[in-house]
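Got some structures for you, see below.
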Structure I
Amino acid sequence: MLLTNKIKGKILANINLLEGVALNFGFKVFQIFLGLTTTYFIVRSLSSENYGNYNYILTVVSLLSVFSLPGMSNAITQSIARGYYGTYTKALSKSFKSSLLGSFALGSLSFFFFLKGEETISFGLIIASFFFPFSHGLDKWKAHLLGEEKYRRNSILGFSNITITAIFIVALCLIKPGETIYLLIAIWLVPSIQNIIQNILIRKNKINKKIEEGNISYGIKTSFYAAIGAIAINIDKLLIFHFLSPEALAAFVVAQKIPELIKSGIQDIGQILLPKFSRHEILKKKIITFFKVFSFTLGGFILVFSFTIYPYIFSLIFGDNYQEAVVFSQILMVSVAIANAATLKVWFINSKLDARSYRDVILISSVGRIILSFCLVPIYGIWGAVASAFAQRIFSAIAIDVLLKKRFSLEE
């Protein structure tokens, strides 16, 4: 009876967190479903060349997203969790102003492709340039909600965002097949409008103007380090596009799609756990146990899934044109299965607002991949990119585990 009451007490004490994890899981499953549904229509609407061009534009935007100061999200979440609501306004202002530089870079690159006569890419980059400050520079409201542990509202807004965007994309694929520009507008329009509305609502509900200056500094520093991570994530796609072809890039993006969706889901869980992690000054045994159980459970599921029904699901979604990408995707799935807990461990490290440790994580996980991609992709093409991604994930998982135990005090 005493044990039962103790368990009930722990559940009640963490009910908000458990609700957040459950909502995030449901949201992520729904997001994956919609993401794969829209991909199903997009790959059938666009030729391999146009799909490659489309993903090249998305890759460039992803690379330049560092100008929106992504490190500010972590800083905002922890500041709000500690009651420093004024941090949000200052962080958002810096993020938006910095994102204008990204917009300028996209516009300049658009002009370059226009001079080369590649009008589809040029026009796509102009669209990206227009939306960039609104879709990326104003997206920090999510971190504000997570800091307040308003998981339900965050999930509802996320549901509405991806649902409306997916409806637009599917409709455009059916009504305007082959039109890359319309798809790009659909991707950024709804998030931009939502970002503007949510920031207006947050400004109307100011609780206090207290600013945690150390967090602002931390957000800027970690955003600079994130630039290295952005290069590592996107360099292989840029190399494939320029050294091989848009068609080769399309095949590699297809191979990455589902593994990256799974990895993204793990990252979302880590972000939800961030406020909880930030309240633990030492690395407790129960946290280590959680990492182990999570890793073995999810990893085992991914491995079984990858070599049973996954090839059939892959073919159903992406069609016959991308059958050669199945084996690439399976290899990437294995890497996610092996290294899945590393993503959560990084969030624990981030929760300590230790810029040095964050820098080391980025260097560990990114520099090796950048070097490998430059060495392997020009010679081995897609195989080189897959090998680079696989090696980076495994090495990073080992290095992050060592760093975690070395830098943070363990519970006796």
Structure II
Amino acid sequence: MRKMAMWIGVAAMLVFGTAAQAQTSWDATVTVLGANTYGSVDLYRDGQPLGNIFAGEFNLDVNGENFPGYCVELGVLIYANVPYPATATVLPAESPWCEVSYILQNYEAADGFWGMVIQVAIWKLIDSGSDLYTDHAYVEQYSDELVAEATGMCPLLCTDSVDLAVEAQLAGGEVQATVTLTQAGQPMEGQQIAVSAEGGAILSPSGGVGTTDADGQLLVTIAPQDGATTITVSAQAVGHELLYLDLGDALQDLTILNLGSPCDYSASASVELTVGYGDPRTIGFWKHQVSGCGRPQVARRTIESWLPLQVFDVRIASFRQLRGVLDLGRATMRQRAVQQCTATKLNIAYGELSMGSWVDTDGDGAGDSTVADALDFASDAYFARDYETAKDICDTINNL
């Protein structure tokens, strides 16, 4: 087959920093099979003409796999249909490679014009220390727009500088989790994160997929399933390799975005819902402790040390007031609600419950709330004049 030589203008060699050299590298065989979409433009650097330059997307064979690729350098020769030994290096998450990756992930060289635009934009990013431009008005306009759009952007790359973390806690009867994604120590904004939950249902983000905010974070809300004792929140992010193909000093170096070999980053966190409780006592027990009849199990001075108690809109400041709240004859539903929730607060003071205890509040035998949240629910019901619901919540807890 006839060899085809491609000349790429005047040389502008690329120098790696130590971060790039530290990335994973391996030997590769690279063959330029031809050009996919391309054209030629007159390029200038700092007012000096570089000549009419080939600009476009190559069709590359790298170790038997096909990839679209672009030139890194200007003015270096490469032949088509010749297998070249090369070193493939995973590029770091830093400029200009972040911006190059952004362009390659978001734009396609659908025709010769876009092949030229993308290639010129890549050269502009790499050669940012000089004024590189073309006299092709539309290529110049669109390539400048790509550079402006890509500047400061950094899609998730496959590097060892990526950190994905999950923190979760129980709040308001739900599990609230924060997923944080950083790359090279910087928050990754606008990155897609997939989340899942074992023992619960994802309430947000919708469909279990969301994007990180300016702080590199995604907030996740999970509703615990009835009977669940632990919620495990898992997060996954997918990155891609941007590869530098070094063919040696005498040949054109190339860069490709390897969308076929994504790297997965995952992290998880668990929240225990089964904060224990002892043996909560019913209203009958607490009535006996304050009635003065028989021998109480809890000393009066101990109970007085727990006062005052605030139960909804009732402040119980004395032992006598407490007796009046607990030892009811005929009573309204409002009084019954105050009575039962007073007993719940006494159970907390007595150490049989904690505010974080995961308890059943609807009588189905499965934990569904912390005591703290249950008391909030009861308070909401009470002040909405749904006294029976408030009473039932505390009564159920007291009868655990």
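Identify the structure, out of I, II, from whose coordinates helix-only ellipticity at 222 nm (-39500 (n - 2.57) for each DSSP H run of 4 or more, over all residues; to 500) was calculated to give -8000.
Of the structures listed, the value fits II.
Out of I, II, choose the structure whose coordinates give distance in nm of label points 7 Å out along Cα→Cβ at positions 40 and 376 equal to 7.1 when calculated. Going label by label, the one that fits is II. Taking relative contact order in percent (Cα under 8 Å, 6 or more apart) as the criterion, the top-ranked structure out of I, II is I, with the highest value. Which structure, out of I, II, was Cα extents along the principal axes in Å, for residues 240-311 alone calculated from, if the result is 102, 22, 19? Source structure: II. State the single structure among I, II that was used to calculate Kirkwood radius over Cα pairs in Å, giving 22.2. It was calculated from structure I.
Just so you know, all these numbers are worked out from the coordinates, no wet-lab data involved. Everything numeric here is computed off the predicted structure, so don't read it as measured data. Cβ atoms are built from the backbone, for glycine too; each structure is taken alone.
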